[in-house]
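Each structure below appears as structure tokens.
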Structure 1
Amino acid sequence: MADLPARDVERAKFVFDIFDTDGSGAIDAFQLGDALRALNLNPTVAAVEKLGGTKKKNEKKFKLDEFLPIFAQVKKDKDCGCFEDFLECLKLYDKEENGTMMAAELAHTLLSLGERLEDFQVDEVLADCMDKEDEEGFIPYEPFLKKMMA
């Protein structure tokens, strides 16, 4: 089934059933990204749209046999990045090489790189995941990244 090991198929079915809120045997394409992220994948919004995800509810539905190949494809993608990749990126802002970066730089990075976040989204992420700044405005970035990816 979609070149997936039995364990992955079982996990995908479990997540699919959770997102099949009405018991119809299909999930809304609007929730495709959320379902894939529930399977510990990190597809971008653009990748989800390319795979058939929609921006509005009730435009399109996926059955399990349509969802499994999408899951397999995203699982094979290496472009999404993992904790270590993101950690290496944040190390670029660690001028003292002590595991910290300026909180303002982190906020600026979230606002300007990759799939840009809106101001309110950055504020929410920072409030939920960022430790207190020290007196010079620095934060430890590894705990931030762990909280954000959890």
Structure 2
Amino acid sequence: MADPEKEAMYLKAFQMFDTGKTGFIDASKIPTILNTLGHNFVDEELQALIEGHDPEKTGKLNFDAFSEIAGHFLEEEDDEAMQQELKEAFRLYDREGNGYITTGTLREILKALDDKLGPDDLDGIIAEIDTDGSGTVDFDEFMEMMTGE
């Protein structure tokens, strides 16, 4: 995959679902991940791709297989589509629909994305994101963190 930004986005998504840090995710989780990323897909086509990448029918896929499958359904997206995807991801964590997530929730997300982050690293990242010190992160702050803009 040529686009490092998309590669990084796929890796984050993959790592979120690779809860045991095994280097594999359950094939059954792929539709959920694709939905989270905002990718449209046809169930039959997705199933065929999964089976093609899992000839032994283990039900598990590594990152390379996952990114090939996800990339297959990726259309060149503009910034608006990317923003929509991030809104959907944000909404998953903002379960009450308050328009913000707590820094505690953000801490869990970051920890899931990178288990090498220690408490000090997390404090630093959160301090950078929660610039107003409110203990919450609104969508704009979340957007900035995810896109670097």
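Values in this text are rule-based calculations from the coordinates and carry no lab data. Keep in mind that this is a model prediction, so the values were computed, not measured. Cβ atoms are built from the backbone, for glycine too; each structure is taken alone.
Assuming 17.2 is Kirkwood radius over Cα pairs in Å as calculated from a single structure, say which of 1, 2 it is. Going label by label, the one that fits is 1.
If distance in nm of label points 7 Å out along Cα→Cβ at positions 113 and 137 is calculated from each of 1, 2, which structure is the one that comes out at 1.8? Answer by label: 1.
Taking -18500 as the value of helix-only ellipticity at 222 nm (-39500 (n - 2.57) for each DSSP H run of 4 or more, over all residues; to 500) derived from one of the structures shown (1, 2), identify that structure. Going through each structure in turn, the value belongs to 2. If you line up 1, 2 by FRET efficiency 1/(1 + (r/R0)^6) of positions 9 and 97 (r between Cβ atoms, R0 = 30 Å, to 0.05), the top spot, with the largest value, goes to 2. Of structures 1, 2, the largest value of relative contact order in percent (Cα under 8 Å, 6 or more apart) belongs to 2.
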